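Presented below are the structures under discussion, each in the form of structure tokens.
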Structure I
Amino acid sequence: MIKSFLIILSFSTLLFASEQIVLVVADDFNASHAKLACYEGKKQICKDIDVNLGKNGLGWGIGMKNIPHAANEPYKQEGDKKAPAGIFKLSDAFGYAIRVNTKLPYLHATKETICVDDSNSPFYNQIIQANGDEKSFEHMRRKDEQYRLGIVVAHNPHAEAQKGSCIFMHIQKAPHAPTVGCTSMAKKDLRKIIDWLDKKKNPILIQIPKKYIKEVEKLYPQIKQ
């Protein structure tokens, strides 16, 4: 029997109930680098953390709420090497260690742990234990350090086909090295964020080009500078 760790989440919690916000702001949709800041209530926890985005920038993703935007802007698709723009739940932490210090649900990634990126699979956009039948997936315990520690970004929570899968915040390959669709950063910065995040405080990721910062401030006035 396959033990699956679904990325699918319930979004019954009110949008404004989010107490912890990770805000990532890029210059525009083509940018592969951005700045990250963290907020809890009205307090800014961190700021000016350098992060890497997708090699091809940003595309609007499927999250917990839509930000009003122009219809002709790019949308996230499977394999497009874009990081998703929008508002997303931060659901779980994962890593190579058996356990870590975190207040998020934690998944220990073994050699058999995979994330399925095949839109035709019933396990699309899910982290599961491999059974050998999966046609397209990525290993969650890699030979490099990028997934030694990470956070699941609940993009495309209902697994709509070809809308993008397996989106994480993880350790960067190298400074200024773009990703294939995730958000990466230095290990020390990611470690601080994972230490801080708390499931009970409804943590979210807001990831946008800076032209939409005013729209986000309307939804979350606590991030207004």
Structure II
Amino acid sequence: MYPNKTVALSGISLHINPKEFVTIVGASGAGKSTLIRLLIKEEVPTSGKIIVGSIDYDTIDKANIPHLRRRIGVVFQDFKLLPNLTVYENVAFALEVSGVKTSEIKRAVPKILQLVGLSEKMHNYPSELSGGEKQRTAIARALVRNPKILIADEPTGNLDPKNSWDIIELLLKINRFGTTVVLTTHNKEIVDALKKRVITINRGRVVKDEKIGKYSL
């Protein structure tokens, strides 16, 4: 509930299995973004319980929140890259702020850039990248800390159809490697083609949860 007593989510009950690929759909204002903020503990629920893995959000203290967030990678529609850093430096920064040793950073970053297909762009700045390449950089930054869960919040919203499908294929590849993927999107074509579990949120409630679903409001 927000200060004006608007209830963003009400009676939400979800269980997502390890290594699952889940798509969350809903109109703007349905509650998708609030759900994501709750999962990364940027919001605190007024009631209910959130458990990710073995971590109970009711009992976690502030000192352990960074550890929680290392287990959850997040990718946004607007990339959120640092413009004065190269692709390599943007990805490395996620490890630097976690106190990872330089030798480990030098080992990990090239591997993750190879995974997302950006080895040849590692010395480029964001202004020199296409939209698809910027999103790949954002995905690499989210993945470099080996999260158990990757949340992709409208990752294709600013991309053309080809780059959109390239990003979806990359998310599927990441999922096949064992990472749980939670995707939010407004793209009906993508949702229908994925043939994965679809959770539909409307006015803060789960109104549909289908093992193999389609986009429908």
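Please treat every number below as a calculation from the coordinates, not as lab data. Being a predicted model, the structure only gives us computed values, none of them experimental. Cβ atoms are built from the backbone, for glycine too; each structure is taken alone.
Hey, FRET efficiency 1/(1 + (r/R0)^6) of positions 73 and 137 (r between Cβ atoms, R0 = 25 Å, to 0.05) derived from one of I, II reads 0.25; which structure? If you can, show how the numbers build up before the last one.
Numbers: I: 0.25; II: 1.00.
The structure behind it is I.
As an exercise: relative contact order in percent (Cα under 8 Å, 6 or more apart), calculated from one structure in I, II, equals 33. Which structure is it? Display every interim value, and only then the final one.
Working: I: 28; II: 33.
It traces back to II.
If helix-only ellipticity at 222 nm (-39500 (n - 2.57) for each DSSP H run of 4 or more, over all residues; to 500) computes to -10000, which of I, II did it come from? Intermediate results must be reported in sequence, preceding the final value.
Working: I: -2000; II: -10000.
Source structure: II.
Tell me which structure, out of I, II, gives 8, 33, 36, 20, 4, 0 once P(r) over Cα pairs in 10 Å bins from 0, in percent is calculated. Display every interim value, and only then the final one.
Values: I: 8, 36, 40, 14, 1, 0; II: 8, 33, 36, 20, 4, 0.
Traced to structure II.
Distance in nm of label points 7 Å out along Cα→Cβ at positions 57 and 97 was computed and gave 3.8; which structure, I, II, did it come from?
The read-out was computed on structure I.
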